[in-house]
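Student: Listed after this line are the structures, all set down as structure tokens.
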Structure P
Amino acid sequence: MISEIKNIIHNDRYKVLITEENEFYLIDADSQLKTLLFAPLGWLGKYEGVKITQRDYDDLIVQKVNEKNSNNSSFLYTLILFLFVLFLRMFIPEDSKYSMITFLIILLGALFIKFYLSYREKQLLHKKIFLETYEKVKIRVVPLIRVDRLLKMILINLLLDGTSIAFSLLYIKRFNLLYMPFLIINFIFLLLLIGRAALTEQKYKVSFN
């Protein structure tokens, strides 16, 4: 079955899938944790979703609302994490054995930001659609895009993963303050956005459980 995915307003976690039979499904882009490491892994598994009505779709779809789809919370929490680790860094000497501790604080802080914002997006969606009352489904999606675009997306994901590993090793080994902001920004970007990149606005081959 060929279907199309649409974004919804002010919520990057959920996507609307429209089938050829004009049925509507709300897909949870965060329902596969393995996509945090490598977005294309989402195409091998199944996403959680619920079947919604066309009226729900009309309320959610971003094209129906002339508003900017922006959220500054991630920037604010990233800045707080940066200032907190910077404060700790002022009391820890260069090349200290505590470099691993501050690295773990950065990693756990980035994960907290990811899962807190994901939880908040779910709560915001509940104000419009109470998910527990809808028919739940498992959905497998495979993008219908050219091979060159597919390889480009995979390459970008591998590059971001490689950058995270490189900055992590440099920070732990040298404990240099210059690596810290790049490490934090890279972690936040990777966790918040790249996993959801497997469900962009385009056509997909879809199967249900």
Structure Q
Amino acid sequence: MFETISRYIRYHRCGFIFMILQVTMMLTLLEMRIEIEATPGQQRSKTRLFVFLDPMALIYSPLYSGFAMGGMFYGYGMIYLRSKGPLEGFLSRLRNSALSVWQQCSPLMILPWCIKIVQGLCKLPVCLWMCLFNENRPQADYFVLLAFLAIGFWLYIVTLAITSFILAMRLNIRLLCARTIGRSDHELRAYAQGINELLGFEMLVIN
């Protein structure tokens, strides 16, 4: 069972990373709010935990995950353009330029996703900080329990976000390194040069 799952993840690595990025994004969209309400006629206040989710933010969330995945495809897909015909020279230059931009800017594709994740993670600490200065907090029922549950869930999302970021960046770095051919292997360099000549642009960088 474990080998089957591991093989599936290996063959569908990009889809697996997209799923992790999207799940992390969806969890950070859950806004947890702890409120302490004083009950008239009772000595102890009540602690309430509210969970909110913005449907529009949920609908737009795949855009951030998809944009982060854009750094994991050579030339943002431009290399798959067919360069046969009257526009052969233009399309070849376009594909070569797309690869150059991808080489320089692909790690930045995950930046909007990171900003959105950080914004979602900052909401709960701010809410707990405000509750600590509530005058009814010492008499509030279940405040400590709910606070620990919220903090535990928040730490789980932080761990998932860090793991997602590391997996995405490792895959991107691996793709960047796979495009470069070293000087040591002459046969591999000749093979890479033949591929570049066949494609009409510098698909593989030869040092």
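Here, each number is a calculation from the coordinates, and none is a lab measurement. What you see is a predicted model; the values in this text were computed from it and never measured. Cβ atoms are built from the backbone, for glycine too; each structure is taken alone.
Student: Comparing volume of the Cα convex hull per residue in Å³ across P, Q, which structure shows the greatest value?
Tutor: Top value of volume of the Cα convex hull per residue in Å³, among P, Q, belongs to structure Q.
Student: Taking distance in nm of label points 7 Å out along Cα→Cβ at positions 89 and 161 as the quantity of interest, name the structure among P, Q where it is greatest.
Tutor: Structure Q comes out on top.
Student: State the single structure among P, Q that was used to calculate Cα extents along the principal axes in Å, for residues 81-144 alone, giving 78, 18, 13.
Tutor: Value 78, 18, 13 for Cα extents along the principal axes in Å, for residues 81-144 alone corresponds to Q out of P, Q.
Student: Then there's this: Starting from the value 35: which structure in P, Q was relative contact order in percent (Cα under 8 Å, 6 or more apart) calculated from?
Tutor: It was calculated from structure P.
Student: From P, Q, which structure was helix-only ellipticity at 222 nm (-39500 (n - 2.57) for each DSSP H run of 4 or more, over all residues; to 500) = -15500 calculated on?
Tutor: Checking each candidate, the match is P.
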